[in-house]
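Values quoted throughout were computed directly from the atomic coordinates according to the rules given, and no laboratory measurement underlies them. It should be emphasised that the depicted structure is a prediction, and the values quoted were computed from it without experimental measurement. Cβ atoms are built from the backbone, for glycine too; each structure is taken alone.
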Structure I
């Protein structure tokens, strides 16, 4: 003999079921009722009632012509509300620590501020010789690895504004100060998915930077490794280190709501 389900248990079960339906439609938009019923473990009556409630609340859209269900605008409102309150520094901290511990070099989080980048957080390792802390410092977009990541995210109009406003001055003998060369370099950063600062901002300092994207697909920040150039040859930087940074930046981007679609 089956025991009678208590009202509270019934409500909790329906809430759980509603989330199952929402997550299913997130992966399978434009699904018919029959398809939902096939993949959700519940009765047709129960699923129909939950679909009615979610549709009335705007969490699901029903296409009367095609007789299909998809996610509604309310899901975006909830997601955007969460993302607008996300503190990227708190989310990024374990990633900075992981990368710093793994490669025993200082790792930074940088965001764009106008036509410069500012380092807002770091994980600094305990070694006899390290690059001095960059937290709070402003660096030029064109002469830093993190800055190049942000430049590569700009569209044509934004880049033209940048070149109108900024004078490309040399900080070292390796700083790229020619507009056409810099444009080609930016395109290369876009294609390869990472940027290198090869002693362009400071002599004897080499950096690697990868983009962190938000839910819109734009670059929200850059994760950057800085080290003495004599300890970090370019071929080492662009091998395992680059691969691991790209991997972790992708995970961090997903935490911020980014999807490749």
Structure II
């Protein structure tokens, strides 16, 4: 499983969403760590994306979660760590916290995929102030327009730097196999709640997962901050970069308090 590291200190394992690779989360999170020393960020490429292949025998999210846990064992060991996930990566991050509650010092879920999506709004562009015709290939233009509800020179630049380079590396057949059994097993609602500091962020205009399901997630986590941000879709970390950084920083403060306790 391919990964890159930044910094040193308490490990923070970061899991991206489907269709991209680790670079999207590097671009999203590194501004928050600029003034937060003491964290070792581990950005993974999930199977079928970036430089991590999908084994022929992979058939579902349980296989992906086992691979993520194997990476954690290899690069984190017995240390306590925090975990951040965006979209499908958020679903996996929940699984990590469920399987390793005593070791996980904090959990951050960004536009997390839930098992039952509901009240998902149609895609609607709130602001379009950039012409992408000469900046992107036709395929990239379609991805940009479908992903972003705020289409400005700033979000275009973030797309070009952190999202577009990953698109040709996606193994669509491999992702299809992985989705055959996409629900994680062994995550019964009767399990004890995760008690660590939690952050749940949702985009009000998220046409991929919506925001209503994220509120139901907040009910599962007694120490969760929940925020739904207007002017943000599934690309929330790019569209509301300032608020995203501020909320991640506050969450890291709470993680640090728990580790020091």
Structure III
């Protein structure tokens, strides 16, 4: 949210921006991020669906704005005191929608009563879309983390599921902006492979090999059957870049083929 608010202010010139996510099971939005504020009147404010401008945006799942908040007849006025304390007049509220569900609201505001034009609304929508994509990635990461565990029985089918999850996690981690969540994803990848990121705990008699994180990412994708082009799409790289990482990994592993590299990486404890 912090990044989305920064982009919103930079692209629109609005002096004040704030945001919040819907609390699971609570049926309300809680404002938790503010930029350009002068007071703490809005921080922690709980907004119910349908109430005020943000609640209206949640209920309708579309952007809403007013030129003069306190005087508007298009919204209810449960939060007038907090809004007045911050000196807000013109306000825009854009819902953050993920898989048809409103997950939060981005607000932009002026301390003067003047219309908010189409360019401002469009810029706010772009910032909301960026946040939506971030939430999608976080959801995917959380779901994979919740579903990931090395199989106890050690069956071939169970291990293939683990290897698939490992490849998906490796591909997802670079897309995660939250450094703590990204580190958690890589820790889980390490647990699945029985290693610390990029450094294999090789079995006795197998030479230790150190691959870079990107070389490991590429091999993890290849291990799921992905072509260079598919691996490039997953990792946000160009196919020729994937080919270069794969060639480097093969050289370090002392092999000459992509599947030989996967087998060698598994023997070296770099992949599950």
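Once distance in nm of label points 7 Å out along Cα→Cβ at positions 60 and 172 is calculated for every structure in I, II, III, which label goes with the largest value?
I
For distance in nm of label points 7 Å out along Cα→Cβ at positions 116 and 212, which of the structures I, II, III scores highest?
Working: I: 2.1; II: 1.1; III: 4.4.
Between I, II, III, the highest calculated value is found for III.
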